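Structures given as structure tokens follow.
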Structure 1
Amino acid sequence: MGLMPTPTSLEPPPNPELTPADALAAIGRGDFTSHELTPLSDLGREDEGVFRRVWLSFPVESRERVVRTFAELAENDVRYQFGRALRVALDDPSAVIRQLAIAALWEDEGSDLVETLLELAESDSSQDVRAEAVESLGRFSERAAAGDLDDDIGERLRQVLITLADDPESPYIVRRRALESVAVFGPDAGIVDVIRVAYDSDDEGLKAAAVYAMGRSLDPGWFQTIVYEFDSPDAEMRYEAARASGELGDQRAVIGLIDLASDIDAEVRQAAIGSLGKIGGTASVQALRRLAKVASPVDAEAIEEALDEASLAGDAPRLRS
């Protein structure tokens, strides 16, 4: 799903007179406001138990609306944390609700969530739920790669993602998300192999995902492969190559990215612009300033953001040795 935007405004503060029981009663009526659900934030264990017991008594349409409302409230106001309620929704019979609940947990860093997401990724009946779970596991992969997660959990996470990415029986979207999520563990043999197999496949989408995974691995050994795809006739491949080069942060990619920043495809242009900002340096900044003089309004906004990022980008290499 990716990161959600920083809140720009706050919802009205929770009404201390409203209780979790009031929120459940409102859901039961079927006609509830977002404000009436705020008492379900930061549930205690006892209230979580009550919520779990009554959850499936609500119509599926109401349950779906509740989860969507949780996501909106949490996105717009950092005071709201619906982790415990959303964990209940992870067991919902509706695949749509399970998928929405996973996405709504985007900011939940609880290590206990990893095992649940792994189970959903491996065995859920819906490929969309599996893919959402795998994508959500990406942030835990980043933590594990940084040494900020229990070693045993991190190793299980790495092994499951490698298996999913390398399994030809896994749904395409699951393999793709697994490839992107596991790449952050870096250039060990298992990950290099799974990226290479995907890149050599006949599936263009999987091949494009492999290119992006090359960048996320921060492995300099993939640099030439990535920049080779700058000239691909396929726009998705050029897009992923542009993104990957920004992840690697290698100044040698700047010349090719300058060309891609004028690509006929808008998404390719903006990926190249973003990567110029990530890489930074004099050549990138000068190129972005030249582009700003002739850019469309949409590209101009991306260029402004890239220039801001370039001003913060240091010269220290990000590549793994």
Structure 2
Amino acid sequence: MEIYHQLIARFSQIPSIKNWGELQGLFQRAAESKPKHWLLPWYACEAVGGNLQQAMPAILAVGCSHIAIVLVDDMLDEDERGEYRKVGKPAVANMASALQAVAVSVVNRSAEYDSASSLCAGWTACVNDMFLATAVGQYWDVNSMVKDEDDYWKIAQAKSSPFFGAAFQLGALMGGASLETSLQIKELGGVYGEMIQIHDDVDDALSSPAKPDWASNNTCLPILFASAVNHPQKSRFEKIRPNVRVNLKLLEEAQEILIQCGAISYCMYQLLGRYEIVEEKMSKINLRNKEALQKIFNEAIAPVRTLFEEIDSILAAGAGRA
């Protein structure tokens, strides 16, 4: 059975979920889109010598956690695509709470049946710590004004890194990794979370129609860059920014400024820097299957490499014509 179908089947058999059709439907729709983040525990588990079967409880827990976080995020951002727009905030609040409880329960029950690992007690703590840290990050995200890049990274690391760090660590623990190794792998997950945040920020900044990020407190890296760095179009950018959500032409102009002022290039530079950090950290971890994790980061950096290859081709073509 395909892995996402396995997850749907496992979720539907959880006590208290069996009779909650709406939540089953929500999980099924999310799983059918095959979110790649859900599989992160599997890759971490493989990296330390484990297998898919060992990682399945972690994958299910991460899937539930991911949906819960998105449900809350969409409400906080007032995202028009959010589930709360369909069923209301009270229903979504209960769904998010239930999914968090399921994530903890799945991990806890797996630990009860896995007598081979002396680190099972840390599995539940890993998930709980992730939810607490994410809640703090979400609170800061909606209640703090980002004044500079230091503020941005503080919030980004608090909001995004805990989920990915926990996904990596939980998979490593279920694969039999030592606590020390699992914490090293958790650090890799934290950096991966920052890389995903940068990707999401670029996608949101360049999307049409305009995303809520344009009206937020500078919590989108390209928009923060264009607002904070001195460049010829800065005043124009600040003038049109408040109206991009209601005027498509102004959105297109603002997005062009993001490209021209170097905001997008700066994001690519930040991705490269974090990839180098990962390379250094990974070289210090004793992994049985390094490639299982390496491919995740290669995928995260692929757009940058593609961009550089396109630039090289343009330069080469220009040199040939000369």
Structure 3
Amino acid sequence: MERVAAVDVGTNTVLLTVAERRGDALVPVLERAEITRLGRGVDRTGQLDPAAIEDTVAVLARFAAEARALGAARIACVATSAARDAGNGEAFFAAARVAAGLAPEVISGEEEARLVHRSAWNDFGSPGRTLAVLDVGGGSTELTWGTGPDPAGRRSFRIGAVRLTERVAPADPPAPRDLEAMRAGARDALADVAAIHRSGVLAGSRLVAVAGTVTTLAAVARSLPVYDAEQVHGAALDAAALERLVARLAALPQAERAALPGMEPKRADVIVAGAVVVLEAMRLGGFATLTVSDRGVRWGLLHDRFGGPAGAPRRD
């Protein structure tokens, strides 16, 4: 059986999927995710932090070794917001080539959005109904919409869980003025979502949200003691429940947030800002509810580069 792999190097998290071809399908064999926060400080300095590069490259080397040990002869690797925005990205790319034998390809926000849309359509698309896909990352947020696997429209916004947290620098726990500053910052950055909504292109659409912020919110909402992709993938979150969850998370200091069932401890410091971005995007887009996807860029990359639909989600 042929095995292939995809790696997504995000602002906050590095993700790996190794998949096996079974007939026309690509079925997951191994999935990994580790928070390295490559983009810490990029919004302020315009540069990747040397320690962040070191941490991310170490994870890339380990992920590449795991993929190759499982027989993945081809590995597609892309880097997103942090690598796009930093002036010293070449230092990261050079280190990745040496340590992991990978050459991460920097993709635009628009290409990132296209790959995410393709992944979401494979799992949740319905012919004749518009699918809208929201991808809230660490440094950027993407919105796509369309009635097929390729989006009819897509936008990328320079706002995400890490970027918004660093801009507001909230107290621990966030003060009411911090929370309002997050809401205002998210609304300003996502203002064009309201214009897209007014244009009518999102009318009657189903909203799917992807990436670590929303999967963590779904896991916390369900108080999962151990992350379970089968319970998260396809789960629903409505705006009212998300508002209550934002209030709950914002009322807790970071240490208590990190200890919540379902919370990734390394995400506890940015989850409030990430949740605010999700909620404001829903409001501006006129969505009352969303469907959570446990997949994203890496699955779109697998479909795009290696072909074939995917099987049921799984994490080892």
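The greatest value of relative contact order in percent (Cα under 8 Å, 6 or more apart) among structures 1, 2, 3 is that of 3.
Given a value of 14.5 for mean projected area of the Cα convex hull in nm², point me to the structure among 1, 2, 3 it was derived from. The correct label is 3. Quick one: semi-axes √(5λ) of the Cα gyration tensor in Å, for residues 101-164 alone came out at 32, 11, 6 when computed from one of 1, 2, 3, so which one is it? The value was obtained from structure 2.
Given a value of -20000 for helix-only ellipticity at 222 nm (-39500 (n - 2.57) for each DSSP H run of 4 or more, over all residues; to 500), point me to the structure among 1, 2, 3 it was derived from. Clearly, the read-out refers to 1.
Just so you know, all these numbers are worked out from the coordinates, no wet-lab data involved. All of these numbers come straight from a predicted model, not from anything done at the bench.
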